[in-house]
Structure P
Amino acid sequence: MQAKKVKKKLNIKKLLIFILFLYLVIFGGYNLFKMPIKNIIITGNNCLKDYEIIEIAGLKDYPSIFKLNAKSLKNKIKELPLVDDVTIKRDLKFRLKIDIKEAKIVLLNSTNNKLILSNGKNIDNTYNYTGVPTLINYTEGKILNKFSLNLGKLDEGILSLISEIEYSPTISEEGISIDEERFILYMNDGNTVYTNVERCNTLSHYREIYASLNNKKGILNLDSGNTENFVFTEY
């Protein structure tokens, strides 16, 4: 005996509901993908202005947050010489968070009017930055590069205490070089500090050293010894 075939009746109502649901998912996803950035939050920048970062990143028109390529955005921002590193994050509130790690402006090289950064880069002096120590004489490139990199390890508060820097290698009476990496720092407080590339890190203790001088002014020899055993000659 042959089984009787039962024809299934198409449920129009369920089909319409499914089509509507599918449409809403696709339409909602499309609009979500096109959703522009609602807020750009930039942190970590000190010398750089927010608008400089936004312009080079191509974010002036607040494009879709989901169309952004974080790696490409990061590379664009890192084209700014003052940017050492950058972190890009997005959240569900359609906010774009850009955290900048800036290079420090270490000194102004008066011989070529270039600013030297803690990452070793040289940039044009735009006269937008104040309180930058000035190197007043020519210094051989390799020595200046090493000195700048070591200065860059100091905090900005210490750098702001330095007014001028003079390259002053020590040479014996016979003309033999004793210390070709020595520098003289003229401080804003009136003191003069002798240091060199190797001992540059002792400047991180300058505030404590200055406090121990009881307001006396003079010459500090920090190019040898340590922070507890330094030579001070009063003016």
Structure Q
Amino acid sequence: MVQNRKYLIIGASSGIGLAISKKLSETGAQVVGTYFKNKIGNTGIDSEYQYFDVMGKELDPKTFPEVLDGLVYCPGTISLLPFNRINPQKFLEDYQFQFLGLVRSVQMALPFLKKSTQASVIFFSTVAVQIGLPFHSLVASSKGAIEGLTRSLAAEFAPQIRFNCIAPALVETPLAASLLNTEEKKLNLAQKNPLKRLGQPEDIAEMACFLLSDKSSWMTGQIIHLDGGFGSIK
């Protein structure tokens, strides 16, 4: 159960983060969410939202619940380019945002997570780390680091805090809008998936809520390939 528990969702204003926030709120959980580029509209859920730049000033800890039962880090980028067109500085910028932003967020939340008796932390990777895809060197490099960090932190903080990582294939979110800006593109990409459809934010939210709940209390250090079979079925 996640009822009456308190969660911090970094990047909760759209896409997967918003879907997770809605799902948690439906269970009666208290959600503190952050936003950056996407302004908060009428989400229809009872959540507290704060502006937060993961590479800028840290959140005021006074705005946190005294105890955090879970943290979900959702910010990410999708920049698909030929390797020889990527300036090394671009790799550094992507790493700083996707990986170091996550590190800062976890370190900021740790004192509050340690006060919980059932804390669970969720990161996000990509199927491209598992199978290797052309033009994915930028995102796969940063997300590969996140997978390694997941296992390291799971070992370091067991049994007090669980750490798991979800590695989806393409999900229909605002982040992927440039890849899905026509119906033809959506159809073609859906046909490449064994289940013949794109992932939806709600698909990921279901798994995230499972990982935050007691139902997954014997799971930590796992990379969950939630990808419609894309990474394992030909």
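List of remarks:
- Comparison of P, Q by distance in nm of label points 7 Å out along Cα→Cβ at positions 67 and 211 - largest value held by: P
- Each of structures P, Q was scored by relative contact order in percent (Cα under 8 Å, 6 or more apart); the highest score is held by Q.
- Computed -7500 for helix-only ellipticity at 222 nm (-39500 (n - 2.57) for each DSSP H run of 4 or more, over all residues; to 500) - originating structure among P, Q: P
- Given 0.70 for FRET efficiency 1/(1 + (r/R0)^6) of positions 59 and 83 (r between Cβ atoms, R0 = 41 Å, to 0.05), calculated: source structure among P, Q: Q
- At a computed 1.4 (distance in nm of label points 7 Å out along Cα→Cβ at positions 19 and 179), which of P, Q: Q
- Highest-scoring label, criterion being FRET efficiency 1/(1 + (r/R0)^6) of positions 75 and 187 (r between Cβ atoms, R0 = 25 Å, to 0.05), among P, Q: Q
- Once FRET efficiency 1/(1 + (r/R0)^6) of positions 27 and 195 (r between Cβ atoms, R0 = 41 Å, to 0.05) is evaluated on every structure in P, Q, the highest one turns out to be Q.
- Structure from which -0.42, -0.80 was derived, log10 I(q)/I(0) by the Debye sum over Cα atoms at q = 0.07, 0.12 Å⁻¹, options P, Q: P
Every number in this text was worked out from the coordinates using simple rules, so none of it is lab data. What you are looking at is a predicted structure, and each value in this text was computed from that prediction instead of being measured. Cβ atoms are built from the backbone, for glycine too; each structure is taken alone.
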